[in-house]
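Every read-out reported here was derived from the displayed coordinates using simple, explicitly stated rules and does not represent laboratory data. Computed from a predicted structure; not experimentally measured. Cβ atoms are built from the backbone, for glycine too; each structure is taken alone.
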Structure 1
Amino acid sequence: MNLDFFDAHERHWEDAQLLERNGRLPNADQLYGVSAECGLKRLMIYFGMKLVPDSLTGIDKPADKNDKVHANKIWSQYQSHLSGALASRYTLPKLNPFSDWNVDQRYAHRNNFDSTRLANHRTGTELVRVLIANAKLDGLL
C-alpha cells in the first residue's frame, strides 16, 4: 500500500460526516481527529517533513519521531514545519482544538462523547480543510 495522507484526510472527513449525521458521535469524533492529523501531515510533507519506509510494512512514515503523533499533538508540530514565502498563508490558530482529543479514546465509553466536544473537533478539522483548499488553489497538492 502507498501512503496517501491527502486521500486519508478526505476519506476520514467523509466518514466522520456520515457518522455524525447518523448520531454516531464517538466514532465521528475519532475520525475528525484522524482527518485533521492526515491533512496536516500532508501539508507538512510540502513544508519539508521527511518520510522513510517502515521496515515491517514498507509504507512510508515520518522519519522524525516528533512527527509521528496524532491530532492532539500534530497541531503544534505542524507549526514547527512552516517555512518559506507561503508559510503565513498556512498558519493555524495557537489554540489547539484537539488538546482534549486522544487516539486512545477509541476505547472510551460512548457516554463520554457529546455534541459540544464533537463540534469543537469538527471545527478544528474544518480549519485544516481550509488549509488543504488553499494548497490546492496554490498548486501545492
Structure 2
Amino acid sequence: MSAKKSTKVLIDGKVYTLSGYEEEDYLQRIATYINGKIEEFAAMDGYKNLSVDMKQVLININVADDYFKARDHVEKLESDMEQKDKEIYDLKHDLISEQVKISGFEEQIEALEKEKKELLTLKARLEASLEEALLGPE
C-alpha cells in the first residue's frame, strides 16, 4: 500500500489540506469538480440569499446525484458488457457448430466424389463390355 499523501487545494476561495492515498493531481481534480459545482449554483438566481448550510446541502445533493447517475451508468455498461460477452460466447458456439457441419459436408463431398469416380470407371467398363458383347470380338 502506498504512503498517505497530503496536498493543499483551493475550494470556494479557501485553502484546504486534503489527505489520502491518491496522487496529488487526483485530489486537485476533486477540488476542481467541487469548485465547478459551487460555480454552477452561484450562477443561479437566489443562491446568494441561501444560508451556508442550505448551500452545502444543495451542493451535497447535487454531488450525490452525479454519483448515483454515474454508478447507474456503470452498472448499465457492466450489464451490457455481460450481455455482449454472452452473445459472443453464443456466436462462438454457433461458429464451431457450423464448422463441424462444414467439415462433415466436406467429408460427404469427398466420399461422393470418390463414389462418382468409381461409378464412372464402372460405367466405362460396362459400356466397353456391352460394346464388346454387341459387336463381338474382332
Inset, instruction - Work out the source of 75 here, i.e. which of 1, 2 gives that when percent of Cα pairs over 20 Å apart is computed. - result: 2
Legend entry - For relative contact order in percent (Cα under 8 Å, 6 or more apart) computed as 28, the structure of 1, 2 it came from: 1
Inset, instruction - Match the computed value 3.9 of distance in nm of label points 7 Å out along Cα→Cβ at positions 79 and 103 to one of the structures 1, 2, and report its label. - result: 2
Inset, instruction - Have a look at 1, 2 and say which one yields -17500 for helix-only ellipticity at 222 nm (-39500 (n - 2.57) for each DSSP H run of 4 or more, over all residues; to 500), as calculated. - result: 1
Inset, instruction - Kindly point out which one of 1, 2 the value 13.5 was derived from, the read-out being mean count of other Cβ atoms within 10 Å over residues 47-54. - result: 1
Legend entry - Origin of the value 3.1, where distance in nm of label points 7 Å out along Cα→Cβ at positions 23 and 127 was derived from one of 1, 2: 1
Legend entry - Entry that produces 2.9 once distance in nm of label points 7 Å out along Cα→Cβ at positions 15 and 55 is calculated, selected from 1, 2: 1
Inset, instruction - Given a value of 17.6 for mean count of other Cβ atoms within 10 Å over residues 7-14, point me to the structure among 1, 2 it was derived from. - result: 1
Inset, instruction - Given a value of 1.8 for distance in nm of label points 7 Å out along Cα→Cβ at positions 71 and 95, point me to the structure among 1, 2 it was derived from. - result: 1
Inset, instruction - Output the label of whichever structure in 1, 2 has the greatest value of distance in nm of label points 7 Å out along Cα→Cβ at positions 31 and 87. - result: 2
